[in-house]
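Quick heads-up: structures coming right below.
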Structure I
Amino acid sequence: MLTASVLAKETNLPIYTVRHYTRIGLLKPARNRANNYKVYQPSDAARLKFIVAAKNLGFTLAEITNILEKAEHGESPCPSVRKIIVEHIEENRRKIKELQKLQKKMEHALEDWGNLQDSMPNGTSVCRLIESVAK
């Protein structure tokens with residue numbers, strides 16, 4: 001049996017991460033009857049490593065919870081994992097395209113601003129640079 005601090009050290013995670021995952025139900029420690037402390041099993045270290053690996057692949061804590069629940073009910077979560085990762089890839093591609101558009105817009109704005117003088121706010125204008133892009 002392990003305490004939260006020992007589990008954190010074993011998995012190279014901050015103690016607050018172990019406590020947070022416990023609070024939201026990703027970890028389900030037992031209680032020590034002698035002192036009522038939460039105690040973790042060695043299998044919780046493997047579970048934490050799985051959670052970290054899933055987070056590193058971009059899975060949300062809610063998605064990880066669903067994956068773990070399927071596994072706990074004897075179902076293979078792999079079909080769901082494949083579906084989720086495809087959705088994440090598509091979303092990332094969309095975000096990358098949006099960021100590329102924004103980058104070009106910013107670069108064009110900076111180029112255009114090379115011809116504009118700095119100005120002081122005057123009651124109708126806050127910053128001519130930004131306002132010139134809005135036109």
Structure II
Amino acid sequence: MRKNILRFIILFFTGGCVYVLMELMYRKKSHVSMFIDGGICLYIIDLLCNRVKKTGKMSLYKRGVLSTAVITGIELITGFIVNRKLKLKVWDYSKLPLNFKGQICIGYSVLWYILSLPVIGLCRLLSKKAVV
């Protein structure tokens with residue numbers, strides 16, 4: 001039980017920090033919601049790709065698609081809450097092609113796929129080494 005809690009904390013804070021750092025490097029700004037998104041995303045990706053027996057045996061390509069769906073879905077939910085409901089205007093993809101209500105777009109989903117591949121490998125390494 002303690003090991004699972006520690007694993008959650010490490011993955012959550014790592015995912016949150018990395019997500020915010022990527023935003024700071026790219027957009028020069030971020031928001032606390034991005035920290036929460038990044039933490040949730042990394043934890044769910046680890047869960048799906050390494051600890052659920054059925055999905056853990058999928059090809060890397062399929063796990064990448066699954067991870068992309070997770071990240072894009074969480075971004076959509078957060079966008080509807082933070083940008084639409086709370087009107088904080090953290091991001092707006094409405095000027096990008098193939099966007100959905102300005103909250104997600106195909107270009108960023110492709111980027112999430114590319115970025116998810118090394119993340120899946122890192123989570124797999126953590127699982128094999130039983131670091132947490």
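Observations on the model:
- Winner on relative contact order in percent (Cα under 8 Å, 6 or more apart) once structures I, II are ranked, highest first: II
- Answer label among I, II for the case where mean projected area of the Cα convex hull in nm², for residues 48-87 alone, calculated from the coordinates, equals 3.0: II
- Which of I, II yields 17.8 [mean count of other Cβ atoms within 10 Å over residues 72-79, calculated]: II
- Origin of the derived value 15.0, 46 (Rg and Dmax of the Cα atoms in Å; candidates I, II): II
- Comparing distance in nm of label points 7 Å out along Cα→Cβ at positions 8 and 24 across structures I, II, the highest value is found for II.
- Of structures I, II, the largest value of mean count of other Cβ atoms within 10 Å over residues 32-39 belongs to II.
Computed from the coordinates by the stated procedures, all read-outs in this text should not be read as laboratory data. Computed from a predicted model, the values in this text were never measured in an experiment. Cβ atoms are built from the backbone, for glycine too; each structure is taken alone.
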